[in-house]
1. log10 I(q)/I(0) by the Debye sum over Cα atoms at q = 0.05, 0.07, 0.12 Å⁻¹ was computed and gave -0.28, -0.55, -1.38; which structure, P, Q, did it come from?
2. Here distance in nm of label points 7 Å out along Cα→Cβ at positions 271 and 519 has been calculated and equals 6.6, so which of P, Q was it run on?
3. Tell me which structure, out of P, Q, gives 22.2 once mean count of other Cβ atoms within 10 Å over residues 159-166 is calculated.
4. If distance in nm of label points 7 Å out along Cα→Cβ at positions 151 and 295 computes to 5.3, which of P, Q did it come from?
5. Given that helix-only ellipticity at 222 nm (-39500 (n - 2.57) for each DSSP H run of 4 or more, over all residues; to 500), derived from a single structure, equals -6000, which label among P, Q identifies that structure?
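Read-outs throughout are calculated quantities, based only on the coordinates presented, and are distinct from any laboratory measurement. Worth saying up front: this structure is predicted, and the values here are computed from it rather than measured. Cβ atoms are built from the backbone, for glycine too; each structure is taken alone.
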Structure P
Amino acid sequence: MGTTQRPLHRRIAALALAGGSLALLGACGTAPTHPALVSAEQNHTLPPLVPMRRFVANVDVVNGHVLSPDGQQLVSVQTVGTDVGLGVRKTADAAEPGGAGTRTFATGTLARPFVSGPTYTWLRNSRHIAYLKDFTGDENTQIFVLDTQSPDAKPWAVTPGAGIRSAYVGAGAPGSASFFFSNNRRDRSSMDLFEADALTRAVREVARSEPGSRVVGWFIDTQRELAGRMRQLGDDDGSDLVLELRQPDGSWRAFRTVQAFDSYWPQRIDRAAGKLWAFTNVGRDKLVLVETDLATGNEKVLAENAEVDLDYGVFPPQQGGPLAYVYEPDRPRIAYLDAALERDVRTAVKQARERGWLDAEPVIARPWSMSEDRQRLVVSAVTENEGTELLWDRGTQQVQRLTPPRPPTNALFSPMEPFSFKASDGLVVHGYLVRPRGVQGPAPLVVDIHGGPWVRDRWRAASYNGTQMLANRGYAVLNVNYRGSTGYGRAFMMAGANETNGRLQRDIAEAVQWAIDRGVADPQRMAVLGASFGGYSVLTQLIQKPHDYRCGVDLVGVANWPRVIENWPPFWRNRHYFAAFYGDVNKPEERARMLKNSPISQIDRITAPLLVIHGGNDVRVLRQDSDDVVAELRKLGRPVEFMTFPDEGHSVRKWRNRLAQSRKIEDALATCLGGRSNGFDFYELMPRQQ
């Protein structure tokens, strides 16, 4: 339903006042007990405690602006009632987010795309908006379409059906209400392609995968016609992929074979121009941006970086080659392939600085969205302390501010510092450190271990995020991009193969020692925290005890490798890929080794207090892993707490659940490490709203 509603903070304030003493409940916090924090408190150098709701609840959010194709409207994520939703306003009202001209749509929590693509996007008629939902956390995303001209109409559920995964593929013809999507309704291990029309609500099948072909992705060209598909070779657990191009007679021509640990994913196909643009590391160490001749297959490297993989490219809407690309050796950086676009972004930032909208020169300013005629542009400018979104008009050469101003945070939070060190075998390992503001001398340390392992930690502004929440409570926070992480090239990633229980874990321990040696961390007050593979690493660090960790927080962590791999859903199975890192569950001797090295087989070695958190609908790591960890520790009489969310999956997305989870972690760490807790947050009383 689309209505203009009061901001969330006003409605909460009314609730608190109506309850009389409710407003006082958030004041019952816990004072620090760690000596460095006690000293800082006595010297009045600690920053104010920021309420937990500011980090995890949907409090007056307005961001993620996307221009309509005609450049006349903007859609953004924003607060709707007491939940997340989408707000639509005309570009004429750009400077008034949440004003009377804003139409709001209560979508609820949006889903993350499985591979890539938007969470929400305009259709090309500049009237309808498609968005993704995952109601239960089982990663079976569904597609909905709302009509911005009918704000009270119920959104169209394009892909209803439990247990079916759908993905947005691309927009249809210019000016139309059509779009392409894929789903696995017919075969859970393969995707078919469809086209939908938001005006008529008709859906037609465009192409289906042949039996056993296991198509994992479809590609539409710039003429909005089916151009290619990516499918898996071999059996159900195969790893190699092949990109096939559609021929005029409807047949398929193999164009690129992609082996395990190779990466090749087209960004745009223009058959009229005979070109394809892709990010690939085939035949090289780093991920680069290439332009490929469709007739000959010859590649030309357009962009690369010697230190790290490229992250993503900036393309014009619907037509044309890349305009810029982003990479992150320490902080994110952008390099332009189009001088006019670079000039526009620089001018927009310059005007914003002159008007006081940015507190400093941005770490990065990047194009976020464009109108199809490229006359209007949304620019995301991120400084050390905040992110701001701007609207640039090429015609008027004027900038407008899209995101509302927030109170300065530089007195509350600390900058995220990139660091690197040489591991004991000589490999250079990178990471990030956030120090607690106002604290002198070694502080209690939280080692926040990323999952994957095929992802990486990234730099973020010192604003409202989980890392800054921990630092605000008095902890130094350490993020380590251990070997096996992506982003630093193939060789660095493969250095983690068959080392998930060995050198990879030593990288984490040596990063902790790096922090101790530099006087950052108190070696007597350290905790490990992580999710998924990070949760596995939490358990492994507590088992191996390279340091005297005082406690751990395991979120959806792997405890039994054979069971996890054997129970992955059909769209995840990739035996050769995972065998290179963990072992082959189909070989009895390797399966036995994997079980022996799994945390569940060594659980008696965990003596530190442990908090375990899991979503009931997790399809990547079954809740049974956490159930077993908790049951075994309780049998041994070890201190363990368990928290579960029946309506979540492999990550906690709904803000009320995130609030409950974060409050639990906050109190557990305060008890364990001697940091601060802000105590009960009255947002915990808010009723659920779908």
Structure Q
Amino acid sequence: MKTIPSDSVRRLNVLRAIIAVVMLACLLGFQAQASQAGGLKLWRHTAPKIDTLPMFGLGVLGSLLLALSYTRLRSALLRISGTAFHFLTSLRKFNWLVFLGLGILFPCLYLTRTWETIWPFAPRIWTFGILVAIGSVALHAVWRGRAWTYSIAATVLIYAVIYRVALFVPQVSDYLFSMGWSEASRYYNASLFFANQIYGKAYPLPTLHPTRYLLQSIPFLIPSLPLWFHRLWQVLLWLGMNGLAAWLLARRFCPQDRVLRWLTAGWAFLFFFQGPVYYHLIVCILLVVWGFDARRFWRSLAVVAVASVWAGISRINWLPVPGLLATLLYLIEIPRQDKPLLRYLLPPAVWTLVGVAIAFATQQFYISISGNPADQFSSSLSSDLLWYRLWPNITYPPGILQAILYVSLPLLLLFSAFLIRNTRSVHPIRWLGIAAILGVFLAGGIVVSIKIGGGSNLHNLDAFLALMAVVGAAIGLGRFQTDRPENAKTLRIHPILIGLILLVPAWTAILEGSPADPLASHADQQRALAEISQYVETAREENRAVLFINQRQLETFGSVPRVELVPDYEKVFLMEMVMSNNRSYLDAFYTKLKNHEFGLIVTEPLYVNLQDRTHAFSEENNVWMERVVAPILENYQPAATIDGFGIQLLVPKN
């Protein structure tokens, strides 16, 4: 057989890889169609087969081209593909426009209704794969110094990051009312840090997620900023904090190769959003990743202390995160070698213990100055556990266990491959310590996830995911320091495993989102606001209190006549007290309802509707119905229901 020149072999392998990507996209697209139909059997009997025609045709074409690449016709294929690629290279920087245009096209196709007619024919995973295949060729045409594998990896990550960013675009809006169950409540809670300036009186500080609202409160430094700017600021916090943490992680473990550093940052950015890791919590991660130096004890202790102050105000299960993250980095970067075990473990032990102590002290200090009863800060500790949410369920279709296995399995395989090859070169105390830290946060996150109010995603496993990303980046980039370099073996990661590590967070991103529902017109919003304002003005003239359970941002931004704020019984916090069955808080609420202390209650339309587990969040719904809706309707009656806005105005029963 005639020998093929090495350059031709390389180009032939690239061509085959591109065809393979297209065929994989077709296969995954078909699997998505079958799943949407309820399984392969139902698809065979119910799904319109014409919907599969584009994927089937492209898959057949790909199979034919792949088969031809192993015949004598491969020379013709190489010649045709070479001519096409040469044409692309002649376009030079125009390829960047093609590349970015394809990346922007994907969210336009699936996050707007303009192209909804193509959805039955084009599952998003199929479209994403096709755009990645084309985009990688355009990128490679201007990125000639790198292997095509870099181009395909970069395309997957960049397109997924573009889509992830696009998911936030609809959240920036001048809509006057809440855009979700608790969306506008966030801005009210943030305003409490500036209550004197906004409401003319100091009120208790937020109990839930104080650091989140502290970050969100920054725009209140400029009093005249409208609601849409606060929404924009929250989007910038989501993208900026997670992006900064991802960049600092990549810079720590990949200081030389600029391209690889950006790819790592893109991967970490997507990985964090699989929880997601909330932007106020990722601050603890980025501080330690940025400032920790395992060889400088006192500097590292200072960094852990600062991060622990933030963790102490953030959330109870994040108290040990800064200290244990420092320990994790120490175990990754500092080999034990011949040091006595106690001497080796002393620095991370000090960082962890001091960090937890500072976090706990900070938490107690915040509780003391917040103006809230201490028992309200531990409400999550007394909430019911819903064990069935570990498994697939209507609230979270994959279930907690299946979902966390899905997102962490590629990295677990990476860890296992590294450990198997380097068992003799890494001291057991190091990998056992890393496994113990990850195991503690995995177990803790699972328990928190199955508490009532949780379990609809993986955000309660945020600490576990963040630490997994740290260990994964260190091992994947070859920055794990071995104890015996002479016994160390270079980890050659199989291309399939690399693909899984990249694809899983990308896939998780592109499966999210759908076109936003159209919002009411500005005129309709003003009519609704005028009706609410009329009732509020009447209550003010009668010197009666107005309770905004919902839509409290209307008070924050002065959209309704100014009345004295009722700080208690805001929807999100009231729900927290309901789920923990805080009797003192709820009994005080019931007493005020019976005494008709509120001249007007602004809430969502109320009616008693108990649900079983065939409905999402059925347990949360039922306790809300029993402990909030029923007591309100016993003492108050609807005066007006504003259709299209989910708002009801209630007044005392005669």
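1. Values: P: -0.24, -0.48, -1.62; Q: -0.28, -0.55, -1.38.
Working through the options, I get structure Q.
2. Checking each candidate, the match is P.
3. Q
4. Values: P: 5.3; Q: 4.0.
Going through each structure in turn, the value belongs to P.
5. Working: P: -6000; Q: -19500.
It must be structure P, since only it matches.
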